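Just so it is clear, none of the values below were taken in a lab; they were calculated from the coordinates. This is a predicted model, so every value here is computed, not measured. Cβ atoms are built from the backbone, for glycine too; each structure is taken alone.
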Structure P
Amino acid sequence: MSSKSWRVLRYTQPQFAKQIALLNRHAEPAASLSVTVGEIIASVRREGDAALIKYAKKWDGVEIPRGGLMLPVRKCSPPDTVVKAIDYALKNVIAFSKLRKPRNWSRKNREGALVGEKFDPLERVGIYVPGGTAPLASTALMTVPLAKEAGVREIAVVTPPPVNETLIYTLRKAGATEIYQVGGAQAIAALAYGTNTISRVQKIFGPGNAWVVEAKRQVVGAVAIDQLPGPSEIAVIADDSARADFIASDLLAQAEHGHGSQVILVTPSAKLLAEVEAELARQAPLLLRGKHLADSLEHGCTLILVEDVGEAIGIVEDFAPEHLSLIIKDARQWASHIRNAGAIFIGNFSPVVAGDFIAGPSHVLPTGGAAKAFSGLTIDQFFRRTSIVEYPERALHRVRPYIETLCGLEQLDAHARSVSIRFDSEEKK
């Protein structure tokens, strides 16, 4: 695999600024994709289970019998090494989530009214776990346990057929109460609107391909969604303190997810850039998923030479990556200045894969530039927050003039009267 398989940009090139500006992204669906997904959603709303079975045959090549969309509970027994790895990751995810679990609170404000918040878990959620080129047991571990720990009673998982046995085991272990062999935009439609087999949910979680992401966007309103996470991404900012072989392996790890993945290196070191190129060319042919890697490297790999680390930070802030690997001197200090990234991995020995599988924070993160506005999946997203307000008579009397003034400003006399009637004797009669 030659260096022609990826793009190299250098700050000395005449069109450098123009090319870098293109990295400042805002994810928008293609018009044709929006139309196709809209048609799929309409078909599921109209035909229900029949549409799901039809699409499974058309796109997944799987014949699902009537009544066979839900996978029955059955015993799966992965190898002991797999079970131990799943258990280890599960404990880390749960431990991290417990630290973020929201708690009810209340206090008196300055006029003496009681104000606060209460948090109630959603009753029923849907979680999309991608299938496609590989069974993503890690996504099961990074989504379902959060719902269970939050106290969600019904956790419906959809995933493309045929469903891998180890994935089924992982989903059950993580806390899924229902598993359906349904993928793509049609799965999102089923969760949002319901069919004879799949009851509608309150909120949909999980990553997916462009069709899944667009379907989630289109059903907002019928249900809530977590975010719009798409194909995997990594940006690496590195200087001469970094290992080129480590960087190349991190880039290839995200690139092997295939089409749509974006992998970027930004460095002030020409020597390091050349070494990373050599490592990409050396390591890529040794890996199993050569076809997926070739596509990602050709269409989504960019190596960028900049003048200094400050310029590198600016470029990556505009790119807003899902994963940011920071392998530079004073990395912790630089990390404190970065706002636009789904997750930051610091140092030579913090590969993104540790976050993907084991560390604890969910690997469901914003992509396509959405890290400028969205954060990664956390347990609090499985709760509804309700504010609480309780005014004693004395406290309401103290703020009555302020409320009436503001009501008058907006010409809302009924609003004002709803306060005055509580104190004016004539109004009380």
Structure Q
Amino acid sequence: MGRQSLNSHPASYYAASVNRQTEHPTLLGEQDTDICIIGGGFTGVSAALHLAEAGFNVCLLEANTIGWGASGRNGGQLCQGHNMSHDTMVKQVGKHIANQLWQSSVDSVALVKDLIKRHDIECDLNDGVLHVASKRRHAEDFKSAVEYKKTQLDYQDVDYLNAEEVSTLLGTEHFYGGELYRDGAHLHPLNFVLGMAEAATRQGATLYENSAVLSYQTGERPEVVTEHGKIRCRYLLFACNGYLGKLNHSAAKKIMPINNFIIATEPLSDDLANRINPKRLAVANSQFVVDYFRLSADNRLLWGGGENYRQRFPSDITGFVKKHMLKVYPELSDHKIDYAWGGTLAITLNRMPHIARQASNVFVAQGYSGHGVALATYAGALFANAVQGSLEGIDAFERLPMKDFPGGTLLRWPGLVAGMLYYSTLDKLP
């Protein structure tokens, strides 16, 4: 079977509370398969699971361990909706496609829940996502957005909350209102992706770890080369997201890798946990550089906040993130931070996923821009559908204008940093 996994998951609360470990072999030698998937995160593992269930011979190549990247390190939130509003999508692609894209966001959350139930994945799934207004005018925007969803999209599982109602739910008067997605959810992302991987393996998919792809060739039968092996396939999926690097140049020009950071407090007392989040909701604020937080199954406050755009993480992640938490909950200043970690995600210029065909048998799915738990899992299912002849879902995403970052991979960084600094400055204004 080849060498067993050598790389552990990066240190985090999720790695410390993982309920299973992966021991998939390294690719050795040459083989032929129906499907080759590059990347062992939500997208790749979901695709492997769906295709194996459909009876295909599937090989997945992961450079490290399954869930090693952002899929095993993120905020764990999944919520209906996209970063681009529905009315903006209508202007760009028409109402029919915009409706399809909106529905994809609803279906993606339902898919995650279905996979968890169907494959009995233990990952601390809880319902409820609350988007909160950091500024007074954002509350009015939320109020209009909720009304739009109810009347124009016939989506009823969302409610507008005023400042007092938000304060009751979060034990703080820091926010001006919010929108509550009752059918949104949150989970332990590493346990979720590893649970999917276990299900995919049971269905017959072959997952390889420590098998970084060095090069590939397209054509009627694409070939993928690793240090110790080669795979020939009928269909190829790039599911690398923020860890794509220079492997696929045309796909890399569509995304910008950025780093985001999370801390986990020591377990809070039941009294304190019930005061600051009695309904155990996942929360995200309305800043451009978003703060997001929720309670873990063992009552830790998991707080994500702050970004950087370099290859290296800050030397003091705890200090980098904790200041954001204390603005909302200063009473936690004396609570110990047990874990602090970061991960790399990918954003696109329009903050919508880049899900597309590069050739008739070569696909790419990436750039989820903060919505990866649900949409990346969904993208894997879309790829499985495409292999089986149903391209409707991918067609809808391909209709969205998806521009390259100005300057491509070489010059995208300075422009992004300038833009992000501008918007982070706006976050600080009243």
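Taking 5.9 as the value of distance in nm of label points 7 Å out along Cα→Cβ at positions 108 and 236 derived from one of the structures shown (P, Q), identify that structure. So the calculation was done on P.
Taking mean count of other Cβ atoms within 10 Å over residues 164-171 as the criterion, the largest value within structures P, Q is that of P.
Computed over structures P, Q, distance in nm of label points 7 Å out along Cα→Cβ at positions 116 and 348 reaches its largest value in P. Given that volume of the Cα convex hull per residue in Å³, derived from a single structure, equals 205, which label among P, Q identifies that structure? Of the options listed, only P reproduces it. Using the calculated result 14.5 for mean count of other Cβ atoms within 10 Å over residues 148-155, pick out the matching structure from P, Q. Derived from the structure labelled Q. Tell me which structure, out of P, Q, gives 19.5, 63 once Rg and Dmax of the Cα atoms in Å, for residues 76-267 alone is calculated. Only structure P yields this read-out. For Rg/Rh (Cα atoms, Kirkwood Rh), for residues 276-339 alone, the highest value in the series P, Q is held by structure P.
The greatest value of distance in nm of label points 7 Å out along Cα→Cβ at positions 28 and 60 among structures P, Q is that of P.
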